[in-house]
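S.K.: Heads up, there are several structures right after this.
Quick note: the coordinates plus some simple rules give every number you see, no bench work behind them. Computed from a predicted model, the values in this text were never measured in an experiment.
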Structure 1
Amino acid sequence: MTSWAHGYVADSPYTFAYQAAQAPGNLALICAMMGVDWQPTARMNVADIGCGRGYTVNTLAAANPGWTVLGLDYNPAHIAEAAALAEKARIDNATFVEADLAEMTDAEIDQIPELDVVSLHGVWTWVSDPVRAGIVRLLARRLKPGGLCYVGYNALPGFGGDMALQRLFRHLTALQPLGSSPEKARAVIPTIRALHASKPANLLPTGMLKRIAEDETELDASYLAHEFLTAHWRPVFFEDLCADLAPAKLDYVGSAGFHENVPDLIFSPEQRAIYETLPMGPAREFMKDLVLQRPFRRDVFVRGLRRTDPAVALDRLVLGACKTLPEKSPSIGVPVGSAELGPDLWEPIAAALREAPQSLGRLRSLTPDRNPNAAELLTVLAGAGFVLPVLRDVGPSEATQRFNRAVAETYWREGRRGGQYAMASPVTAAGLACTWMELAVACQIGDSGPEWPDAETIATRILPDISGEALEAAKGMVEELLSERPAIWRRFGII
């Protein structure tokens, strides 16, 4: 680690990834579901604490010219990269600041504008107590009354099984005298695999350990280093997080995981009976944590809770299909089995969504004899990733097209290895999840006017270093994308 890192992994950048849960439009879905009165507006101040390489900040800024979006991060390399991308895409409403919240004075914090939304994705569990205290001071001083705070963190008891794995990583990498943090993490994977194969009693076969020890494709070493080698890494119970955030006067809204807010999809009858005896608040959330496979919680809080009728709030939500809708209902796995829609519900709903974005109220009205539950309908549609909120009825903007092109051009090497990419969309006021290949193809046809180049021309343009069988494979991928995706890209103002 570098000498100034104070226990953080700073000798390698974090993964370049768009975090959809942070998008204010998605947070509004959760608020409606939970009966909390909050909606994004045309002009807002949004902050991402621990913004990493700034992809989410830049995406939100490109999609929302009326917003001011602030990214704070401890690592100057992250800030430099994020600012360079904003400059390349000519995004003037994104600001990036190198900041150590443990050392920021109240006067420095007060230079930040009042904030409508603050996000902390993958921050709280990895930072020291002084940094946590600085975060709470910022929330108390700068988050507006009525503003939202999203916190994504490693949670107990769900992450308890991986605490031994984290300690094992630290012991083994300490034996590596040379190399960067990712190189050390990569070097110890064979030992972890051998130990896992021997089935030690207290190295539990968690999902994370299986991904490391059993999957043929290795996890990104930079991700593993940031996940496990930070000196301050500590998963927390939800109740303890709430206590730490109390000075900022935050109230819990709900989980950004849709089905985690629906008790009928979580508990068996016996578990539900116990759940109903518990008081609202941390006790019920702890009961959920005992039942759910939830090592990483994604919680939404509000500073000043205002209630609204969830039935009314849900029915006015407008949703657009962001993937090709299948003939049969999508299904999401839940503790009690699966959540899906029967054919009599799915077929008219899917047909309407294929035509145009629809309000949730209209989708429910298509089957009046069934009167589907709005929260469960939203859970299946949005929880399975087939719809996004539609906040505006607009076409492509120069800002989003410039930004998408800048990402496609800048990250063409990294993107070909995978990752969480997104196209900035003025319609959903956030990102439309995609692969790098999808992003590059959309930019090519968006720049070409009504007459698109053929698949081979596009493949050659975006991947100029390939030929032969690799080029033929890329051509096939482009042809498939051109046959399925343009209607969706138009729907969300990408092209």
Structure 2
Amino acid sequence: MGMLDILRAILWGPVRLLHGLGNLVLFPFLLQLPDLPTFTAQSRLINASDIAAQIRSRPPGSRLQFIRGTAPSNTIRTKDTSSHDHVHRVYLGPAKRILNIDTAERTVTCEPGVTMSELVEAVLPLGLVPPVVPEFKALTVGGLIAGAGLESSSFVQGQFCAALDSAKVVLADGRIVDCSREENEDLFWGMLGAYGTFGLLVSATLRLEEAKSGWVRVRYQPTQDIVDDIRAVCKEGSDDYVDGIAFGPTCGVIIRGSRSAAPPPPNARILHLSRASSPWFSKHIESALRIENATWSTPTLLQPIEEWLPYQDYLFRYDRGAYWMGKYALEILPFGYNLISRTLLAPLLTTEALYRRLHAAPEHIVESTLVIQDIYIPEEGAAEFMEFVGSGEAAEETQIYPLWLCPIKSTSNASKLSPNYVEEGNKFFINFGIWHHADHWTPGSPVPKATTRRLEQKAHEVGGRKMLYAQTYYTDEEWRSIYDMKWYAFAKSMWDPEGVFGDLRKKIGRG
């Protein structure tokens, strides 16, 4: 045992005690101290063959439980509470290795626990970047393949998983199989959006593209009709990135980004977002466009504003404050959101830290105080859906603003569980990011759950689909009308005939 190990053994107990007391104090405020590092055997590196051996040793009839050495996912859905006599634990380790970067082929092969920030930091110095980089640093490659993920390049590139070239998957019998568009293609397409119910992803090879720039030139374009204007901007095709925020019925901004090979001009406005003192991006836009929270009126500054952001600051511009969700934690404090609070509490108000608090909170508290949904709506139904959300009809007279709007193109490949899937042809979707809390939504309130239910029904009515990471209350009839369960049952019979990896319907929860 070395000196470091001796010191760790002496000090680790008191450190963990203080850490636990700190979290106890912060729990009522939905805050949490950053996790302490772990020094257990489960934090060691584990290879695919080790995982396969663990799965092969599963006793008959037992359920698999995966012990991950990474941060929790962003899922907040109801967990599968089906009864099982036995649980067989499989230790996955961190699964955070970058296995290979091929600059000639522009691909990266990595383990599923690699986060977006780690992926970008590995490939950006080589002049490469994933075509779609979802905006939260702690989102993982595996989570985005098993679930869904998009960002402001999605109107051209589609979902994050559209860049997947091939993968290695461990099946229920312990076999390690390769899958791609040409090999075991039904598994390849089927696992996208299946939330791990076909097998366990152990590595993924992703297509990259040239980064072209260390900067993004961003223009904030005020709008009084964000749905129509965001469609028009996308059809222009002059931007690399397009998304928008609706602050009210006639108060919104379209955020247009262009990568630049040249540095900012001398008189350019530079915006840094990675510093502790930096403003949250959504709050910065409110300030820049002089939008008053109390009225959500039309922006008083109607001319576009241009700023330059460092490339990584742009990619992860919403990570600090989790868009605007961090403000609900700060509202508990007497001083709210300001320079001092966002600086001092910066480590506790990243998306990863806030999701940890959601995971720690009792499920009934979350579903009775928050509405957190991402719903893809076809362009022809987007205006109707936005009116439904913003008018108060969805949430019993509560207008739900702000809203994040992110355009995304459809896919007609065989990824039938993807929220942007269409049977044939090309469609244009707008994802509505709906993340809201109202003061009267106190623990035990029925309104948030009822609101989510009405959002599901309205989305289904206009031909939309939602991401399944969040609370889901579809009826069995609705579920079957949205998803091709005959196809799913056939695919399960091929790749997980005993149902070892669970059933998607049960895994995402029932109403």
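S.K.: Taking 8, 26, 30, 24, 10, 2, 0 as the value of P(r) over Cα pairs in 10 Å bins from 0, in percent, for residues 286-469 alone derived from one of the structures shown (1, 2), identify that structure. Intermediate results must be reported in sequence, preceding the final value.
M.R.: Details: 1: 8, 26, 30, 24, 10, 2, 0; 2: 8, 29, 37, 22, 4, 0.
Computing P(r) over Cα pairs in 10 Å bins from 0, in percent, for residues 286-469 alone on every structure in 1, 2 gives 8, 26, 30, 24, 10, 2, 0 only for 1.
S.K.: Can you say which of 1, 2 returns -12500 when helix-only ellipticity at 222 nm (-39500 (n - 2.57) for each DSSP H run of 4 or more, over all residues; to 500) is computed? Numbers along the way, then the final one.
M.R.: Numbers: 1: -12500; 2: -8500.
Label of the source structure: 1.
S.K.: Work out the source of 160 here, i.e. which of 1, 2 gives that when volume of the Cα convex hull per residue in Å³ is computed. Intermediate results must be reported in sequence, preceding the final value.
M.R.: Details: 1: 160; 2: 170.
Source structure for this number: 1.
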